[in-house]
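Given below, in the form of structure tokens, are the structures.
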Structure P
Amino acid sequence: MKNLIKKSRIILLIAGLLFSAHILKSENIISTKVIGKGQPMILIHGMSCSADVWSDVVNRYKSNYEIHLVTLKGFGNKENVESDHYLKAVRDEIISYTKENKLKNSILMGHSMGGFLSLWASATAPELFEKVISVDGIPYFPAIQMPNITPETAQGFVNQMKASMQNVTEEAYAQQQKMIIAGMIATPDKREQVVEMGINSNRSVTGQAYGEMYTTDIRPEMNNVKANVLVLGAWAAYEQYGSTKAIVEQNYEAQCKDIKNVKVAVADKAYHFIFYDEPEWFYGQVDSFLAMK
């Protein structure tokens, strides 16, 4: 029974891993809000979040950068999307948006799923992006906790995860979100807003995206990336399961080994939402990276 509880907690934690402005509309799935002027910085939120998760980041960088806040349909809102591959469609729209709006020397910053999408977009259209910052998002996140998992063997897990999201009452789902976020944000007063984002998301859409994170391994594409890349990782939430910072660093570096110009740094105390839990360390890493020529 103890092992079953431990396994369930790990499943919930991994599942969870997986803001004056004008509006620019994209084709189908993404919409953007543009704030500030300067070098374009495209911000992509993570799973079951909305663009509001970036509010502190926007306030820090809006004076020097033209920030493009991306919101995905179904995330932090109840909009529905029908797509054979939701994340691939998002990736393609981000690339199209960057081209159509002639965003030169763009910086991509994404959290979690958004980090994964940033890496994927940069690998798919390497000439478009100058720098990529992935905040606890890597090419195949499931392998961090399940080293032998593959997109093919993940399908059973995906089915279980989708069922756990879909086949529960609103009240039970809200409690599930609270449990997940408690394992993803170490700072208690930052949790409620993110829980509400998850509750206000479209479960069908987020369930599809969750599943695709497990069945889409982009590690083989990382050698296409030409941008300078900063990957920020977190490990403290996994300490109770026997993980160490050194192990997490090794795993992240292994996942990013084919990126030509990459720096991997792992926070000491932060959980998954690094910019909430260790803001000084986070901004120190990002500021130094942005200042690099």
Structure Q
Amino acid sequence: MKHFKYVFSSLSLSLIVSIFALNAFADPLTDRLDSGKKLRLGYAVSVPWAFTTEDGKPTGFVNDLTLLALAEMGIPAENVEGHVVEWAGLIPGIQARRYDLITGGMYILKSRCENINFSNPIGIFGDAFMVPAGNPKGINNYQDVIRTGATLATGAGFNTVEAAKREGVPDSQMLLVAGEMEVLAAVMAGRADAGVMTHAGATAQVEKAGEGKYEVTNPKDLPIWTQNHVGIGFRKTDTDFLERFNTAMLKVIGTKAWMEAGAPHGYTEVQLPSLLGYNEATAYACATK
């Protein structure tokens, strides 16, 4: 009997220690969700990447793919809400805990990795220019912008700001605006000769402008280093949740459900990241981009 009591006490103590250990490794986001609060997605309106439906639900392929991974984690869509933010405010907003994940379609860049963590990539994407039909100034890359003296519009905080500067475009030829819709507005108003953003974003804005008015250049006309991986943004403190998110995403990425979730927004196998070295892709991008 004494032996039994000793074993029982030891097991009880082990269980208590295990519970405390689990709690010790839980991060603030996990604790928030365990308390019954909703998971908050932060994103800028950027069709087809991320936007909000008429009934207030987050959508776009980044949001929809994120929701699929969250469902794999046991977090249903009804426990998730969207928060629309200007692009330049996305990283400050998550740091201030106004929302929990960034699902705006952010490229994984070294400068961003200094402030937030990224998930494994959800896709690989390129940039493109939006120009008037016929491309009268012949703008297909950043060197063309410099050569022609054109004014180039892009979003404040977009990766294209760094890319343009790296290619030598002077500040005097750049017009920084709030987001993709504002880039289109600047080109339509004649305040800019061209706009630059992701290829998917440029395509969506050209379609919005009306058939035949504008066109999108070929992403392959830009340097190869402008191809980038996109990941979901996390606070530096939420490492446990990020690890579990990556595990869940690996189970669904490239599946029929994954492709069906992205298809309505133009996500295809072309954007699907290679699974060769997949778990190292984010660290590589953070170190080199």
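Matching task: 18.9 is the computed value of mean count of other Cβ atoms within 10 Å over residues 112-119. Pick the structure from P, Q. Could the numbers behind the result be given before it?
Numbers: P: 28.1; Q: 18.9.
For mean count of other Cβ atoms within 10 Å over residues 112-119, the value 18.9 is produced by structure Q.
Figure out for me which of the structures P, Q the number 1, 5, 13, 18, 20, 19, 13, 7, 2, 1, 0, 0 belongs to, where P(r) over Cα pairs in 5 Å bins from 0, in percent was derived from the coordinates. Kindly include the intermediate steps, with their values, before the conclusion.
Values: P: 1, 5, 13, 18, 20, 19, 13, 7, 2, 1, 0, 0; Q: 1, 5, 11, 16, 17, 15, 11, 8, 5, 3, 2, 2, 1, 1, 1, 1, 0, 0, 0.
Value 1, 5, 13, 18, 20, 19, 13, 7, 2, 1, 0, 0 for P(r) over Cα pairs in 5 Å bins from 0, in percent corresponds to P out of P, Q.
Out of P, Q, which structure matches 2.4 when distance in nm of label points 7 Å out along Cα→Cβ at positions 168 and 248 is calculated? Please list the in-between numbers first.
Values: P: 2.4; Q: 4.8.
Going through each structure in turn, the value belongs to P.
Taking mean projected area of the Cα convex hull in nm², for residues 96-175 alone for each of P, Q, which is largest?
Numbers: P: 7.5; Q: 6.9.
Between P, Q, the highest calculated value is found for P.
Which of P, Q yields 22, 17, 7 for semi-axes √(5λ) of the Cα gyration tensor in Å, for residues 40-103 alone, as computed?
Details: P: 22, 17, 7; Q: 18, 14, 10.
The structure behind it is P.
Supply the structure label, taken from P, Q, corresponding to mean count of other Cβ atoms within 10 Å over residues 144-151 with the calculated value 16.9.
Working: P: 13.9; Q: 16.9.
Among P, Q, the structure yielding 16.9 for mean count of other Cβ atoms within 10 Å over residues 144-151 is Q.
Bear in mind these aren't lab numbers, they're just calculated from the coordinates by the rules spelled out. The shown structure was predicted, so the numbers you read here are calculated from the model rather than taken from an experiment. Cβ atoms are built from the backbone, for glycine too; each structure is taken alone.
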